[in-house]
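Asks: Alright, structures below, take your time with them.
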Structure P
Amino acid sequence: SRTFVAPLERLKLDYIVRGEQRNLFELIRTIAATQGIGGFWKGNFVNILRTAPFKAINFYSYDTYRNYLCNISGNEEATNLERFIAGAAAGITATLLCLPMDTIRTVMVAPGGEALGGVIGTCCHMIQTEGFFSLYKGLVPSLVAMAPSGAVFYGVYDMLKAAYLHSPEGKKRTEN
């Protein structure tokens, strides 16, 4: 799915990085003329390298935090509050571990990013010139966005899942 929407992601990043107020169609023409059709997928590989672990860490962390909170409270099933807390913690964990790939991808798409030599070259350049923590640019806004997002996503998902599993239809499916 990430590869399918990569051209839209590329346009979004271009607007963010360059900060220019260009007409969308002018931007599309410029990318196509200077980089060819493949230019719309620039940074897609890094995006996939970032997204796959992010989702895996997010789901694993959620289950781990939810089970931990259930053990502490002595509940067999998570309360809604525990679900929301576990979701927020999972979002924070995944962001802390995966933000460097997002930062590297943004730098690679920025003007001059091509000269840095791919993911490893960009990472090394950032660490050498700006220090290790340059990989975490935008950490605070990312955490502020991901904590509530994870809380709502996993909280609602788990509440709906629990409601379904306790329904007659859900009980039929789990018995088979």
Structure Q
Amino acid sequence: NSIAEREKYRPSTHSLQCVTQLRRSGIKIKPRKAESFLDIKYEKQVLQIPSITTNDITSTVLINCVALEQCQERNIKYFSNYVSFMCCLISQPRDVALLGLDGVITNFSQDDQHVADLFNDLGKNTALNVRESYLWKVLHDVGAYYSSCWASMILFSAFVLLMLTTVQSVMSVLSYLHDLK
């Protein structure tokens, strides 16, 4: 968690994929028992997010806390970082449903579309400075795993393609030699 590590980390604007994409890459999402819903951890391909109940009160608290943080320049923006993080995870109502199945989000009086809209609308108005975020290590580790996972799949696919091309070439040569006889 040193400053030097943070300086080396240069995230892309899309350093965190949505829940659907993370699940496809093998990352599991589990609820985490914590004193604060802001206490998010990532270890051994498991993203641990404290459970949150979304309702009118939660929406109001998040909106007001994000607004307050945006007015203050020097403080760490915990709620804004959390909302931006959740906005990355939730790109569509299906992601909300998956987080619900994982036990991370509980909806009361709202449907999945409403929850997705809440986080996406709030996330549009908050800038996530990853290097100053309290979640920078989580974002770095999840992004690194996601990238390496796809790199491994691409490497494996290239290997399979090379093997198939080799088999096709051998079969063509054998067919040519068979036709000469």
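Asks: Given 1.97 as the derived value for Cα Rg over 2.2 N^0.38 Å, for residues 36-75 alone, which of the supplied structures P, Q does it correspond to?
Replies: Details: P: 1.97; Q: 1.50.
Computed on structure P.
Asks: A further question follows. Where does the value 84, 43, 28 come from, among P, Q, when Cα extents along the principal axes in Å is the thing being computed? All intermediate terms of the calculation are to be shown ahead of the outcome.
Replies: Details: P: 58, 37, 29; Q: 84, 43, 28.
Among P, Q, the structure yielding 84, 43, 28 for Cα extents along the principal axes in Å is Q.
Asks: Hey, Rg and Dmax of the Cα atoms in Å, for residues 60-99 alone derived from one of P, Q reads 12.0, 36; which structure? The partial results should precede the final answer.
Replies: Numbers: P: 10.4, 34; Q: 12.0, 36.
Answer for the origin of the read-out: Q.
Asks: While we're looking at this one, here's another question. Matching task: -26000 is the computed value of helix-only ellipticity at 222 nm (-39500 (n - 2.57) for each DSSP H run of 4 or more, over all residues; to 500). Pick the structure from P, Q. Provide the component values of the computation, followed by the final result.
Replies: Details: P: -26000; Q: -19500.
Label of the originating structure: P.
No value in this document is a laboratory result; all are computed from the given coordinates. No experiment lies behind these values; they were computed from the predicted model shown.
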